[in-house]
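Have a look at these structures, which come just after this line.
Please treat every number below as a calculation from the coordinates, not as lab data. All values derive from a computational prediction rather than experimental measurement. Cβ atoms are built from the backbone, for glycine too; each structure is taken alone.
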Structure 1
Amino acid sequence: MKLLIVDDSSVVRLAIERDLENGHIAEVDQAADGEEAVRLYREKLHDVITLDITMPRMDGLTCLENLLKINPEAKILIISALRDRSTALIALKRGARGFLCKPINPEELREAFELLLTD
């Protein structure tokens, strides 16, 4: 299984990778912004993507739309510091499969990840 972690914070990317370490993941790629994420996804078609919303160059909602144009079945979990309900609803309506708020609870992250794998 291939995982793509997209967040402008290297600390957050490393935390997500650490929290999701398990036997399911064979390959992990990281991107610091939406443009890099779209490029990497085109190359490798990752099985699961975690995606921040507030990033430079291309924000997460725009990135979400671009990733889904490449693969409408992409499994994308939004992980954002934006806590307003409307942002979560927009992301879910645009095709995200889940939404978690930062700071990330490792147990909630693993649970959301497992749900994506069984989806």
Structure 2
Amino acid sequence: MVIDTCIFIDHLRAKDRTTTALAKLPADEAVYISVITLFELFCGAPTADKKRDVLAVTEDLNLLPFDTVVAAKAGDIYRSLKRQNKLIGVADIMIAATCLIAEQPILTNNKKHFKPVDDLKILR
């Protein structure tokens, strides 16, 4: 599964990190992070301590790239959503494309951000 940015943010802001969705992930399941999510997390990490926190929660996860194949898929999603007048944020489109190309569902607290994307399996 691919972990969405909001799951990391909830974890990083939690007073008790043992109760978060991130902390409760099954140990036997492959967990991925999109490079776009990593970018979003670093955007919200203005200090060295916050950057260390981001690295600490993401370092053991499999990083999925935003490459030519994902970019082409993101373009297809963008055009499809625009035709339907259901556009979502560009970063969410890129994350959704990453999930579809990697054939992985997304774990998110923001279902409405991803619901318009056809064929994307949403967990949570």
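Using the calculated result 103 for volume of the Cα convex hull per residue in Å³, pick out the matching structure from 1, 2. That value comes from structure 2. Work out which structure the value 63 belongs to, where volume of the Cα convex hull per residue in Å³, for residues 6-45 alone was derived from one of 1, 2. Answer for the origin of the read-out: 2. 1.5 is what came out when distance in nm of label points 7 Å out along Cα→Cβ at positions 54 and 70 was calculated for one structure; which of 1, 2 is it? Working through the options, I get structure 2.
From 1, 2, which structure was relative contact order in percent (Cα under 8 Å, 6 or more apart) = 29 calculated on? Traced to structure 2. One of 1, 2 was used to compute distance in nm of label points 7 Å out along Cα→Cβ at positions 22 and 62, and the answer was 2.0. Which one was it? Label of the source structure: 2.
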